[in-house]
1. Upon calculation of helix-only ellipticity at 222 nm (-39500 (n - 2.57) for each DSSP H run of 4 or more, over all residues; to 500) from the atomic coordinates, which of the structures P, Q produces -11500?
2. Thinking of P, Q, which structure, once mean count of other Cβ atoms within 10 Å over residues 141-148 is computed, gives back 15.4?
3. Hey, FRET efficiency 1/(1 + (r/R0)^6) of positions 69 and 197 (r between Cβ atoms, R0 = 25 Å, to 0.05) derived from one of P, Q reads 0.10; which structure?
4. Taking Kirkwood radius over Cα pairs in Å for each of P, Q, which is largest?
5. In terms of mean count of other Cβ atoms within 10 Å over residues 149-156, which of structures P, Q is highest?
6. Out of P, Q, which has the highest value for distance in nm of label points 7 Å out along Cα→Cβ at positions 21 and 117?
7. Tell me which of P, Q gives -0.34, -1.27 when you compute log10 I(q)/I(0) by the Debye sum over Cα atoms at q = 0.09, 0.21 Å⁻¹, for residues 37-156 alone.
Structure P
């Protein structure tokens, strides 16, 4: 009997690659569709720092969209004959939209305050090292947000518990934090060197990479912080 006969359709390497590609494309399309109500407004905002609060409002739908994408990618099937990425995405959005917004909205607000302060730093009269400190705090908040998104997307915790766990893993799992930092640098580099639309178009593979780099966080949460 040949190897093809014994393996069965949908379990080979080519089938798994096709299943992954199908899932990535579907999740990418759904992410852009659900985040579009806010993202479409960003190109119309000028570079004036006064528009930062409006930009934050435009980014609000992105939090639930990213969370749903993480959920769908985490629960993806590797079998070409059993693919339901759209169903998983919808379920992730319904389960996580409100919990994510409880963390995403304050994070956006805090980052807006930091960026607005840095753009008007000369008027504050503060010493220069304060600008460096604010920049470090901003980066730390982004990395904390990456951990918080993963935790909220895959587990059911109270917002305050997710806040503590994300802060705990920020220092506890340095490799996972470094992985998230690498993805932020990559997204920032793509935006600066090419176009701000490119990270959005590559969101699904970037989020899959975030899940891969967060495996230790996910495993430890499952083993130590869930019943």
Structure Q
């Protein structure tokens, strides 16, 4: 049986950095993104790590796309391949929202991508997860209700709060198999989403996140942690 890590939204930002670091450590990685043909950095890594990186198309918000990924899994990774780590990283942030002009379309898109997608993808991939596997849902401190002190990025914040609940639900659903599911805040990271003024580099954030993931035990399932391992309030 071969063990793989699956990373969604892997064509840039934190997802791409997860792939880079995992490959550097010799892991086998299935990286997904919506348009693999345009994922130049990923395709370069495929050439540099033959046999250790597979790139597959996935739109986490689309049911057919999720189903197709499950169908393609044995062809890409092997009939006996199992997932030891699932990184639900793909997400969307709609900027510029103002109270009085919020729209259902923006809220729906945020929820489909940031909540429904990772929840249903994890459900679909559950038969492929190793017993004792880890599921890391990339959340945000903006999803902390207790820490909310202003109006801002409402559809993103609401969706991340919902993702936190989805994380707890998945933790209970997969508990019997020893699978640990956590919500992780990566910090304010210099990516397309975080912006150039952000305080953390992708390299530092992912290094911290991987340390947290590697140190998880059964009692950590369902927790909300930051990239340094500190617990965050719901």
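Read the figures in this text as sums done on the coordinates, not as results from a lab. Fair warning: this is a prediction, and the values are worked out from it, not measured in the lab. Cβ atoms are built from the backbone, for glycine too; each structure is taken alone.
1. Structure Q accounts for this read-out.
2. For mean count of other Cβ atoms within 10 Å over residues 141-148, the value 15.4 is produced by structure Q.
3. Structure of origin is Q.
4. P
5. Once mean count of other Cβ atoms within 10 Å over residues 149-156 is tallied for P, Q, the winner is P.
6. Between P, Q, the highest calculated value is found for P.
7. Checking each candidate, the match is Q.
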